[in-house]
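Structures given as structure tokens follow.
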Structure I
Amino acid sequence: MSHTIHVDVVSAEASIFEGEAEFVALPGEAGELGIYPQHTPLITRIRPGAVRIKLAGRDEEEFVFVAGGILEVQPHRVTVLADTAIRGHDLDEAKAEAAHKAAQEALANAKTDIDFARAQSEFAIMAAQIAALRRFRQRK
């Protein structure tokens, strides 16, 4: 039995992570998912939040923020197709806070249901990014 699983995290812009892992955790549509090698095949949507990848044979974890997307799990491979993905060390708390505030203002000023839905989505993504960033900073 293999003790690792191949993980790919990609966004529309780039491949963010590719490598072997012992464990992957991420926010699934119905709750937090933990994936080990030999996991049952699965396809599900993912919510904005942190993808934590326990690197094979090492103590540290790779951390990637995703703004939503699709997860595909096969027994020997995990693929995260993210709407937007940012490596943990590339996250900028000041930019995230500014974007969160802008989304809050957009929510308050929304004139149509579509404007409100867009602002609400952006607000949720930025709130998740800030929470993920704070968790990442605490682990260091």
Structure II
Amino acid sequence: MKVIVIDGQGGKIGTSIVKQLKQNLPELEVLAIGANSIATSSMLKAGADFGASGENPVKVNCRDADIIIGPMGIMLADSLLGEVTPAMAQAVTQSPAQKILIPSNKCKVAVAGTRDLSLNEYIQLAIEQVRDIIL
């Protein structure tokens, strides 16, 4: 199973996702892809098994991913302060992978039906969804 965590900026959300994935599902191989090297480095330090940075790794690895996890902005061109290129957003959107997105008010997109939870609570819900998919 190919599980990808994508994040940008400082990688805070991706780092938290990787930590919780590795704590709850240690056997799972996790590929961290950062929009920049700082995000990638942070996710690798959190326990990701592999890492890469930039647009091309997103495009290549989304093609055959089983699960993609990250902030909602990874599907929105020009989000994360412009780090998500249109090609990156398209690669995530068009991937056949199950996508698990963490809502964030920083994306300036409201999702009807979401609850007002902390980032940690959203990430825990995402980990539970991964567990449901792989088990």
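General observations
- Among I, II, structure where helix-only ellipticity at 222 nm (-39500 (n - 2.57) for each DSSP H run of 4 or more, over all residues; to 500) as derived comes to -13000: II
- Structure (I, II) behind the derived value 13.2, 36 of Rg and Dmax of the Cα atoms in Å: II
- Structure from which 1.9 was derived, distance in nm of label points 7 Å out along Cα→Cβ at positions 74 and 90, options I, II: II
- Computed over structures I, II, Cα Rg over 2.2 N^0.38 Å, for residues 58-97 alone reaches its largest value in I.
Every number in this text was worked out from the coordinates using simple rules, so none of it is lab data. Values in this document were obtained by computation on a predicted structure and should not be read as measured data. Cβ atoms are built from the backbone, for glycine too; each structure is taken alone.
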